[in-house]
Structure I
Amino acid sequence: MTDKLDQFASLFKSADKPTMIHDDIVVKKLMVVGDESVGNIDAHLESVRRFAPILDRDQPAWQALAVTTTSAVSSLRDVIRGVGPDLIVAHRDLGETSRRTERSLGVILDELLWDSPTPVLILPDDKDGRAVVPESPPKKVMIATDHLTGDNALVDYGARFTPDDGTLVMAHIEDDGVFEHYMREIERIPEIESNVARERIRERLLETPKDYVASCIAVLRGAGIHVHIEDVVRFGHRVRDYERLVDEHGVELLCLHAHWDDAPARLGMAYMIATRCRRLPLLFV
C-alpha cells in the first residue's frame, strides 16, 4: 500500500501548481455611511479618508450618507443601487438605538452583507459601543479564508488595501477537527496504512496553499506591487486561531469573505470571527 501512496504523491507533485491570476482593484466611487454615533457625517467622512488614504489612489468620488434607524435598510439599499459604489464604509451597529449587539454586526450590516455584491469596510467600536475611526492607517493587513488556494479576489483586495511599506499576511487554517474526522474513517479501512496516509495527507493539505502563496508573491511583484507578504499556513481551530493570529501579528485590518464555506457571511465562520474581533476594522469582500 505504501507504493500506491508514493504513486499518488508523485502524481500530486507532478500536477500543475496553483497560480494566482491578478486583477487590479479600482475604487472610483465610495459611500461612507454613519449614524448619530459618528457625529457630523461630513467630518466622519474626512476621518475615514485620513484612516485609509490609500483609497484616494484612484481619485474616487466620495459620498457621505447619514442614517437614523434600522428602518432605513430599504432606502439605503435604493441609494446604493443608484450610486453603484465600488466600496461601502460603515460601522458596527449602524442605526441601532442600543449599541453592543455582541453576536451581530447589526441589522443594516447584516442586510448589506446578505444582499449587496459591493465590498463593505466595517469600522470597529470602542468598549462603550461607540463607532470609532482608527487614527492611523493600517499597515498590517491580513486575509483569512478557509480556501486560500485560488482565492484571487481576496488576495487582490488584501494587496489593494496594504500600503507599499506595509505587510500582507495570508492566513489559511486547516481545521484539525475536520481532518481528524476523515482520518478516523480512513483508519477503518484495513488496506490503507493509516500512519503513512495521515502524514502524507497533512503534508499535502499544507503544501498546496504554501505553493499558492509563492505564486501570489511572484504575480504581485510582476504587477508592480511590492508589499511585504507573510504566510501563516497550519492546522488548528479556525475561529480561535484567527483571533489569536490577529493579536500575534498586530493586524490592523482583517479581510474576510462575505460568503464563507458557501454560506452567506451572517451564517458562516467569517461572521463568527467578525463578531469576536470588535476592535478591528474588517473588509468583507
Structure II
Amino acid sequence: MNVFLAGGAGVLGRRIVPLLVAEGHTVTATTRDESKAAMLCDLGATPVIADVYDADALTAALRESGADVVMHQLTDLSAGDLAANARIRTIGTRNLVDAALAAGVRRIVAQSISWMYEPGDDPAAEETPLDVHAPEPRRTSVAAVATLESAARELPEWVVLRYGMFYGTGTWFEPRGLRADQARSGTLVADADVMSFVHVDDAATAAVQALAWPSGPVNVCDDDPAPGRDWLPAFCRAVGAPEPPENGTQRNGFARGADNRYARKHLGWTPRYASWREGFAAWTGP
C-alpha cells in the first residue's frame, strides 16, 4: 500500500514510518522542516517538504505520491499552543481532506483525541456524543475535534483514532517534557478528574493496524482510566518531582476517561503497556 503520512517527522510519525516500511508499505512522509528530511529517509520514507496550510502545494504533493491512503498525524503542540493545534485540526485537516479527494484517495486514518466526550459517569465508548455544548474554553477544542472528524468522514473509508493522552519520549509526559517541568514546580494538582493515557509506541501501532480497520471512530487508550489523585503522584515519582498538592474530590463531568473495549475485543489491538502504571515504571524505555 502507498501511504501518504502527513506529519511524518512528529512524535508519532517517526514511530509510524518504520512500522509501515516493515510491513512492506511505501511511505511518503511530509515535514515542514527541511532539516528533518534526512531523518525520514533514514527511516525508510520518501520525504516531502510541505506545509498543510499551502493547499495547492499539498494537493500537488499528494497527487504526485500516488497514495492509496492518507494518514493524518499532524499536530502543533511543541510550544504548548492549544490555539495553534486547533487551527491545524480545522484548516489543516480541511486542506488535507480536499487534497485527498482531489487525488482520488479513498481512505484516511486521522488522529483525534478521547477526552472530548460529553459528561457522564463512566469511561466513554465511541458512540458517546462529543461535548459540543460545553462552555468556553472547552467548546473551542471540542469544535475543532468535531470539525476534524467531520472532514475525515467525507472520504469513502475513514478511521478516526481517538487517542488517550500521550506519554513517552518526545511527549509532554516524560522526564524532559512540559508536564514534568510543571510537576517539579508544583503547579500540577492531583484531583478527581479521570484521564485515559496511551504510550506513544502503542498509539503508533494502532495507526498502522487502522489501515485495515472498518470505518468509524476508535478509542485508542490503555486499560486503566484513572483520577489525577492516582496517576499524578506516580508521574511525579517517575520524573523526580515532589508529591503533588491535592484538590478535593469533585470531578468535572467530562473528565471521565475512555473505554478501549472496541479496539481490544473487536479490532485486535493490544497495547504493550496495558496501564500507565507500567509505562511510568519503565520510564527509561523507548
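Numerical summary
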read-out	value
Identity of the structure behind 17 (criterion: relative contact order in percent (Cα under 8 Å, 6 or more apart), calculated), options I, II	II
For log10 I(q)/I(0) by the Debye sum over Cα atoms at q = 0.11, 0.12, 0.20 Å⁻¹, for residues 77-220 alone computed as -0.65, -0.75, -1.23, the structure of I, II it came from	I
For FRET efficiency 1/(1 + (r/R0)^6) of positions 61 and 149 (r between Cβ atoms, R0 = 25 Å, to 0.05) computed as 0.60, the structure of I, II it came from	II
For helix-only ellipticity at 222 nm (-39500 (n - 2.57) for each DSSP H run of 4 or more, over all residues; to 500) computed as -12500, the structure of I, II it came from	I
Ranking I, II by distance in nm of label points 7 Å out along Cα→Cβ at positions 69 and 133, the structure that comes out highest	II
Comparison of I, II - label where FRET efficiency 1/(1 + (r/R0)^6) of positions 189 and 253 (r between Cβ atoms, R0 = 41 Å, to 0.05) is highest	II
Parent structure of the calculated result 39, 21, 16, given that semi-axes √(5λ) of the Cα gyration tensor in Å is the read-out and I, II the choices	I
Label whose coordinates, when mean count of other Cβ atoms within 10 Å over residues 21-28 is calculated, return 13.5 (choices I, II)	I
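FYI, it's all coordinate maths here, none of it is from the lab. Quick caveat: nothing in here was measured; it's all calculated off a predicted structure. Cβ atoms are built from the backbone, for glycine too; each structure is taken alone.
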